[in-house]
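Bear in mind that the values in this text are calculations on the coordinates, not laboratory data. Keep in mind that what you see is a predicted model, and the values were worked out from it rather than measured. Cβ atoms are built from the backbone, for glycine too; each structure is taken alone.
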Structure 1
Amino acid sequence: MSAATDMLELVVASVTSLTPAIKAFVLRSANGEPLPPFAPGAHLGVQVMQANGHAGQRAYSLARPHGAADCYEIAVLHEPQGAGGSAWMHDVREGAVLTSHAPRNDFALHRGDVAPLLVAGGIGITPLLCMARALAAEGQAFEFVYATRSEEATAYLHEVRALGGTMVHDGGDPSRGIDLRALLAAPAAGRHLHVCGPRGLVQAVVDTARELGWPGDHVHFELFAGALEQTGDKAFEVRTLRSGRTLTVRPEQSLLDVLIAAGLDPLYDCRQGDCGVCAVDVAEGVPDHRDHNLSPREKAGGKTLCTCVSRAKTPVLVLDI
């Protein structure tokens, strides 16, 4: 790590194309020092360059448990409609040096008394593959289901099959995807559910689990686009003091994603409401706090909100950004 920080210098040991749109990167310490250990579900906060020329940070889950090889493995989906970070990563070559925060875990594996259930969608496979690999190495039982559009679009296909995972290819039609009611029909005491992937899949899994009686503290999820939608969510308007912009946040969007799409280059990290990196000052309006970072006093004061998960209780929010 660099002095007085948790930043790592990582050299790219190899780059492998897993699918036409997904590349895997194996990273080693650039200075030969041992890499910090981590538990399954952790991610790296990698520094990237965005299309607007500004530096940014992207969270990439670690796909292989920490072990004797002393390396990190991540996989990156190229998102043409994104801010450019994934395109920049896809241009990275072997031998390049990346800067990253040390591993952080906002999506820990919960083993419980019954074999855990792991559900992955698309690039959401990475943290769940890490969990499955760790459980298999420990000789622990688990159930593993992985949904993608097609076999050709499936990263780590052979690895998941070797671990006994069930593959579901829906061709882009969610109605042909995982039968969630059948999969989640029998919640058992001590059994934990973990799901990661696109917002639609995660929302459907969490909603179905709640409906079928899974305890809330046994349902764990990670997604890549803000908070899950809640019943009654409405569109609201955001006005930005510094840039003078007026933006609309629709019910299915996160405030953070709207700010990114508008080119405002907001700070963020976890996208789960845990870290507080994305917190901004509120000049007018009443926030609908959904984070786990701000204190009860801060939330009651209504002068700060976390853009990755929070919304508005009033039709308009004015933010000091």
Structure 2
Amino acid sequence: MIIGGSASQDLASHVAKELGEKVSYVETRNFPDGERYLRIGGAIEDEVTVIQSTGYPQDENLMELLFMISTLKDLGAKRVRVVVPYMGYARQEKRFNDGESVSAKIICNLIESAGADEFLTFNIHEECVLDFFNIPARNLSAMPAIAEYMNKKYFRKTDEKPLIIAPDKGAYGFAQEISEIIGCDCTYLTKVRLGPDKVETRIVDVRCDSESENTVNIDSVKGMHAVIIDDIIATGGTIVNAINILKQYGASAVDVCCVHPILTNNGATRIYEAGAGKIIGTNSLSSDTSRVSLAKSIADALRE
């Protein structure tokens, strides 16, 4: 039994189709005073999977998720698996300044206390967040789904192979994962300090035949179709900088891919104005750029 919250109903319906299961929807609305109303229709099975992202509006979507989990347990569900494709508050995983709330820990405690028996999410920004759970918690990768989409839509019918670029070393693992599936090269950008007041962003030449890495102006970027990959794009500042660098190196085209297309403060507009041809995100969040479906990835994980 698959239940889609209001933030992920379309995704839930596609997951149910992949699994050959029925999908149930929840009725939600706000009372005049702003309080949330939720009702789950139909008979409740022993095992239920709830799919609900907790992006904007984070608090509203989170409360709905907690209501669904607890209500399902009250109605007789023996096992509730919770799939949160995008987990809000996951970037607040520690106390950066005195007195701050470790919000990610609180959210994990709330989900577990509501009755969740298992938790799944995609490319959580800090995987240590999952350690706050005392229930099984898995961090799934959206990179195979993104690579399949790219390969099918853009590169399968041509001899052209893209160059996959991570905007920093922290995202290099994503670039490697995609490049291995597509069968192309990948690299990342790094900041090099040239002097006390001068920092330059360069492309790292990752040599496959050794462990050495050198920041050089590699000619292999010139004329290439470059694809920038990251887990989250919020304001787009990091991506705009990466696009500018790749254009300087002579890339023929630059596309942008991410798992979670938050795109606040006109982030998409800024990225397009910098010269990106496409912005490709997954449907972990609903946006105009949500082209890659996570339904098959979720279905495969639920079958395990």
Structure 3
Amino acid sequence: MRKAAAICLMAILIPYIATLAWTGRVEGNTEKGNLSGRVVLLDRDGSMSPVDMEEYLIGITAIQIPAEYGEEAIKAQAIIARTYLCRQMQGKDRIEESALDLDYLEQSQMEEMWGKADYLTNYKKIRDAVQATAGQVIEYNGDYIEPLFHRLSAGKTRTGDELHPYLVSVDAGEDVEGENYLGVYTFTRQEMADKLNSMSDSPEVRPEDVLESIQVIKKDEAGYVESIQAGSKSYSGEEIQYALGLPSPAYTFEAAEENVRCTVKGLGHGYGFDQYGASLKAAQGWTAEKILEFYYKNIVVVFE
């Protein structure tokens, strides 16, 4: 698993929504739930405002997983988000929001995302999932894991490296039925060459032979591109994915008359927690802890 820092970042972000601020309040609702004693310091108008971590988690979980997914899947996502926060805090009881590199939602943006008719129902579902799992985190050998997650796999999740021994490939064949599992993107040769050549380490490929200049060097057992050559240079599967704006590094290229067609499977990097598969398991009666133990091996869910 190459470029671990970039993968870590992408594990926490959903690329379709910009960073937003969240007030953590619903009009007429003053219920606070369980407070952790740990706070996130929000920088608003030049002053720091502390928000309890458990309250802050509602806004994170709301943006990370669809509210229509199963209750136990949402609980699992809340545990994942809490694990990430605790890992970033490194034992401290407070952290500045700017150090988290996270997206989260304010009330008005939740209303916009869900619509006013569904807002209160969905908010309550997310809030209840956070409160029901208050204090729960994921550990491996006594340390917080790096809780990587994605929306929809290419049919299997991916195996991690020596720094992520709890990431073991598991079957996710049911993902082929998920919305947007298969994506087909067509580029003119000029468009594709322009996108590739705009990378900081440009391959300097010519439009007329851009397809012929690309060769997949290695794919992993789950079907994701690990290394790929463009021109005379080698890149990770993720680097080419980002350059072309693809939803996943599980892709193939082929000629389509005068153009280049790219077929992509899944949404996200494919490591760790599979949200779509988790929702299906929740519908089958799996608990949040059992779901997490399926996607992360040899871990324990513990209370802080």
| request: Using the calculated result 0.7 for distance in nm of label points 7 Å out along Cα→Cβ at positions 174 and 286, pick out the matching structure from 1, 2, 3. | output: 3
| request: Of the structures 1, 2, 3, report the one carrying the highest value of distance in nm of label points 7 Å out along Cα→Cβ at positions 78 and 278. | output: 2
